[in-house]
Each structure stands twice: as structure tokens, then as C-alpha cells.
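Read through the structures below before going on.
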Structure I
Amino acid sequence: MSKSSWMMAGGRMDIQTDDGRGQRLGSRISIAGSVLGIRVAVDEIVVERNPPSTKIWQTIGAPRLLVIGHYRMGFEITSVEDSSRLQVFIDYALPETVPWRWVGSVLARYYARWCTKQMVDDAIGSF
């Protein structure tokens, strides 16, 4: 999300973290930017972290997003024989306000797939 992309309509997001850098239980992450000239922002908190296998974070406060509303997302890495399996998930609600709820009903599934694919691609790039 910090890089311009077609899914972000050419926009990009700035990510700021507390002194835990989003890597500790209770750590906070703030994401803000614009999409199609519309300001978007969300605050997250890490709610589960068991390094190196699991991390889950979720929105706090009132997210200003266009396609999805509150969400909880994360990953789990498990051993499978002589390799590892990465599972990535996102559970989301649609935006609460009109017209964004309607937009979300059309686009949220695609956006969620894009988000989880970005996480998988970032993990692959790390190895």
C-alpha cells in the first residue's frame, strides 16, 4: 500500500507506527493517504503475535476507507513436512455510510483478495 498501484487508483498510503513498529502485541499502526483525491485513513492495533508463526491486527476507531470498513487480518505460518505453509486472511465489514457501502458491496471482495495477495507476495520477496 505504500507504493502507487492500480488497485489504489494510483494513490499511495503513508504508514506510521509507534515505537513497537507494529511488531509487538498492542503496537499501533496508522495508515493515511488518498485515493482518487479522497482522503482515507485507518488506525490498527496488533491483537495477537506469536513470532515467527502468527500475527493478527485489526482496526480501531472509525476507519475512513472507501471499499471496506472495519477489518481484522493476519497470517499464520505452519510447518508441513520439510516446508512451510503461509495462510493469510482478512475478515472485513462493508463501509457504514452510503455511497461507500454500495461501492464496497461491489468491490470489497476484489480489494480483499488484492490485500492478501500483497501480503503473500511480500512474504515470498523476503525469502
Structure II
Amino acid sequence: MPDQWTRALLRAALREVGYDAVGSRGLREAFRVRPDEPDRGPVRLLVIDQDALVPGAEPVVEQLRLRHGSPDAILVKRATKSAPMGSWRVTLQRPVSVADIVDAAQASLPLPAAARHPVD
């Protein structure tokens, strides 16, 4: 499945359970998400695919976290690679499903009952 389809499916699955999810193709594009986006709350959770990280990306990940007030982060990693340095709330090892990532997001950042509905 092409990367953009996987990201779109994950974003849709997160929005279906109440998270106002946005996506990016990589770290550089993630910096385009403003910390003070009108009509949006703050970024409170990052989901990072290890395959999108270049060697030595740890400082860039930390800059992104600092830009958004140091939200928790979930890492999706390959079984054949070591997890990069960082303070990961959860590390999921491939193979992993979209449902696994949604479950990890819900465990890391539970929503109040009133917010558990699809985001239009």
C-alpha cells in the first residue's frame, strides 16, 4: 500500500474515534503544522514512523516536540532496526496495523467520553 494511503487511513481512523489528526510525509513537512493553528487545539501526540527518519534525525524530532510543547510520541519501528534515541511514550514494532496505532493513541491520550465521536 502506498505511504500516502496508509497515512490517510490512519488519519481517518483516528478522526473516526475523536482525534483531530493531521498527517505529514516526513519531519520537514511536520514543521508546517503550526502550534497555534486557528480552530484547532494543541498537538498533544505525535506518531512517528521510523522509516520516515533519516540517520541522525533525533535532534529534529526533539525540535518538533519542543515546537509543540513536548507532546508524547509513539514510534512505529522496524524489527530489524534499533529504536532511535528519544523519549517515546510507546514503541510499536512492525508488523503493526492501523488499529494497533489507534489503540496506542487511545491509551496514550485518552479522550473524555463526550469527545469520543467522529471529527467532521
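Here helix-only ellipticity at 222 nm (-39500 (n - 2.57) for each DSSP H run of 4 or more, over all residues; to 500) was derived from just one of the structures I, II, and that gives -9500; the source is II. I have 15.0 for mean count of other Cβ atoms within 10 Å over residues 40-47, calculated from one of the structures I, II. Which structure is it? The correct label is II. Source structure of the calculated read-out (Cα Rg over 2.2 N^0.38 Å, 1.02) within I, II: II.
Which structure, out of I, II, was distance in nm of label points 7 Å out along Cα→Cβ at positions 16 and 32 derived from, given a value of 2.6? Structure of origin is II. Each of I, II could give relative contact order in percent (Cα under 8 Å, 6 or more apart), but the derived value 31 comes from II.
Where a number appears in this text, it was derived from the coordinates with a stated rule and is not lab data. Keep in mind it's a predicted model, so treat the numbers as computed, not measured. Cβ atoms are built from the backbone, for glycine too; each structure is taken alone.
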